[in-house]
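Heads up, there are several structures right after this.
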Structure I
Amino acid sequence: MSRVGQMPIPLPPGVSVNIKKNEVTVKGPKGELRRSFHPVMSIALKDGNLVVSRPSDQKFHLALHGLTRSLLANMVKGVEGGFEKVLEVVGVGYRAQKVDDKLVLQVGYTHTVEILPPQGISLLIEGTNRIKVFGIDKQLVGEVAARIRAVHPPDRYKGKGIRYLGEKIRLKPGKAGKAVGKKK
């Protein structure tokens, strides 16, 4: 039994939902999202809440039930307040800057790396070492943040690179020093 799928999704003021068969459109102050869901799931608007129901208790339908409800809840939250991910650039001489719409990274390579965010995603640079990724689509925000992090993931020895804010990096110990005394 899906506990997540059974919970209704309350609609905040200013958010409207349009349901046509298996396609749902959610409009809010931040924008509009549209998504198609599996046809066996039924989505209904009851008393200002979105309710998802499944046809049977088969394993496949149970999995779809929770997934559908989570995706709908993320759509409602996205158009109301949006999502953000924060990345840190760590390392001597490593920096991030915004040129026009592009993100330009200098992270220890011989060249700069330019990243053009897709439509619906905005980037904000704080100082030279903090990048904020904003958007209304949770999946797209996470994907763009992951692409930025993949340019130079954190090094396991010194910790240099691009990481999520608050991410813990387990550093490996370096080489052990030479033993005292000479070998004979």
Structure II
Amino acid sequence: MKENDYLPISDTSKEDFKNFYTWTIEDSISAQKEWEKTNPNSQAKGPLFKFLAVHELKEIADKYEETSDNNLILAAIYQCALNDLPLPRWCVFKYLKSYRDVYFKAVTSWDDSFGRPHPKGTHANDIRKWKADAFRVNERIEEIVKKEDAPIDDYLFERVAKELGTGRKTKTSDLYYYAKKLMKK
């Protein structure tokens, strides 16, 4: 992917994106504090959130380049909508192509164009339960580690599995690391 592909089409927005790419996390925190002085009750996202989103968009673009997974187009649109950012050039062109494929009937469904959001046979309730269990497991493990200075190991996963009724230690371990992965994002 070319450097300009990470940037929006608009010249004004390009400069904002370029600035975010040159900042450090400390720069964005400092800018956020300044921004909050004049936007104390604003629902808008300030510089810190935009900085993080711009870097997330770059990761999404790189992953798209590797995989051509059209679900990533929707992930990029979500990040832009959530953080009041314009779409990067790569996303604009990929979205338009996918939309046109559906509109002009080159494919028969949105899933054909953007990919399935979840594997076939997956039920929404199962996903919600998995995520809820993951956060419960994570919270309990963090609590035990903090209170008892316990190591995160098979014994702890087995203990938490019995306490919370989340199955066996392997599933509990999977839930814990899944929650960690989500929180990292």
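Before moving on, here are some points about what is shown:
- Of the structures I, II, the one that 0.05 was derived from, the read-out being FRET efficiency 1/(1 + (r/R0)^6) of positions 77 and 93 (r between Cβ atoms, R0 = 25 Å, to 0.05): I
- For 5.2 (distance in nm of label points 7 Å out along Cα→Cβ at positions 13 and 149, calculated) the corresponding structure among I, II: II
- Identity of the structure behind -23000 (criterion: helix-only ellipticity at 222 nm (-39500 (n - 2.57) for each DSSP H run of 4 or more, over all residues; to 500), calculated), options I, II: II
- In this comparison of I, II, the computed figure 182 for volume of the Cα convex hull per residue in Å³ is attributed to II.
- When distance in nm of label points 7 Å out along Cα→Cβ at positions 29 and 173 is computed for each of I, II, the largest belongs to: I
Computed from the coordinates by the stated procedures, all read-outs in this text should not be read as laboratory data. What you see is a predicted model; the values in this text were computed from it and never measured. Cβ atoms are built from the backbone, for glycine too; each structure is taken alone.
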